[in-house]
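Right after this note come the structures.
Values quoted throughout were computed directly from the atomic coordinates according to the rules given, and no laboratory measurement underlies them. All of these numbers come straight from a predicted model, not from anything done at the bench. Cβ atoms are built from the backbone, for glycine too; each structure is taken alone.
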Structure I
Amino acid sequence: MTPKLVLFDLDDVLCHYDRDSRVAALATLAGKPAAEVDAAIWSSGFEDEADRGRYTAENYLWEFGKRLGFWITREAWVENRRRAMTPWPEMLALAERVKSRARVALFTANGPLMKAELERIYPAVPQLFGADSLHFTCEVGHLKEEPQAFFKLLEKKGVSPFDTLFIDDRAENVAAAKLAGLRAHQFRAHGALRDELAVMGLA
């Protein structure tokens, strides 16, 4: 059966996300070692909490700067995030083809500031999916490694898990989606995904 809804992850599915280069740039701004920045923002669990929706965009940016030890502006944060992402046009084109055969939506593990600024950070994605089909884990209160994230999102979308295909690069997220009853594909390469989508009648 052809899925009625296809959920695409963002980072490392629709673009390459280079966290190491992002951390290095932040370390330069803050005048700190990259390992210290990574520990303060990522290893501390702060980003996961933001992805769960524990902060507003403004509170997130304030806490980000506090942990960084450098009062980063919103503009600088946006530019730092944007520079860490390399768009994959072939994946955008594939999502466009799928869109002609099924509903498509974005489902990304990101917080409220990314949600607010995606238009500036990666404008091709809102243009492709549309504002009503951009979904962030901060809206559902769960990370994608938790099946509850999918239950809450699909309830909002009014689509059954059995009618949904989820595409993500992380094995733990794919496993959670399958536990929630979705079909799921762990993304590794454009060609392999294209072939699987073709079997499903989606490409």
Structure II
Amino acid sequence: MRVAILASGSGSNAAALMNHFSNTEGIDVVLVGSNRSSSGVLEKANQAGVASLHFSREELDSGELLKKLETLKVDWVLLAGFLLKIPKEFCRAFENKILNIHPSLLPKFGGEGMYGMNVHRAVFEAEEKESGMTIHYVNERYDEGAIVFQGRIDVSELKSAEEIASEVLKLEHEYYPRVAREVILDSERNIK
């Protein structure tokens, strides 16, 4: 299966995915794309020997990025800290073939504007006893796709949003590559 990873930030989850899939038979990361030219994920892709691409919001919204992925015969898209909304046509073209990782236990602390430290601050300020991360399918609405997996941690003793972020990131790196691998390989088995 041919995979594209889309990210907007430093790319630690994308790096975890690339590293994991480099040893996984049947999954090839063929492209890492970012909507930010200064994004660290592009450098991580280059270091891993994976093709990288900077694209604009206009290229995403107009369907140009979708055409590029179709030209590359991409089967799956994995979002790893990607901050732009995926257009309806893109979701339809990759129906049940886009996964995202979100840094909270959805449906809590999801939706537009809820990403990164915004989520962790909201969790901390709400004095939540637990948090974690959610891996889910992507549809046209922010963070509303079917949930595939949730990893949970006790945050009741943590003293800041930064501490929550650090612990949740460990969960993300541990589970996202493994869960994505299983979902992708299971989909291939179901096709055959």
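A few remarks follow.
- Comparison of I, II by Cα Rg over 2.2 N^0.38 Å - largest value held by: I
- Computed 1.6 for distance in nm of label points 7 Å out along Cα→Cβ at positions 58 and 90 - originating structure among I, II: II
- Parent structure of the calculated result -14500, given that helix-only ellipticity at 222 nm (-39500 (n - 2.57) for each DSSP H run of 4 or more, over all residues; to 500) is the read-out and I, II the choices: I
- Structure from which 17.5 was derived, mean count of other Cβ atoms within 10 Å over residues 98-105, options I, II: I
- Calculated for structures I, II, mean count of other Cβ atoms within 10 Å over residues 50-57 is largest in I.
- Taking distance in nm of label points 7 Å out along Cα→Cβ at positions 2 and 42 as the criterion, the largest value within structures I, II is that of I.
- Structure from which 29 was derived, relative contact order in percent (Cα under 8 Å, 6 or more apart), options I, II: I
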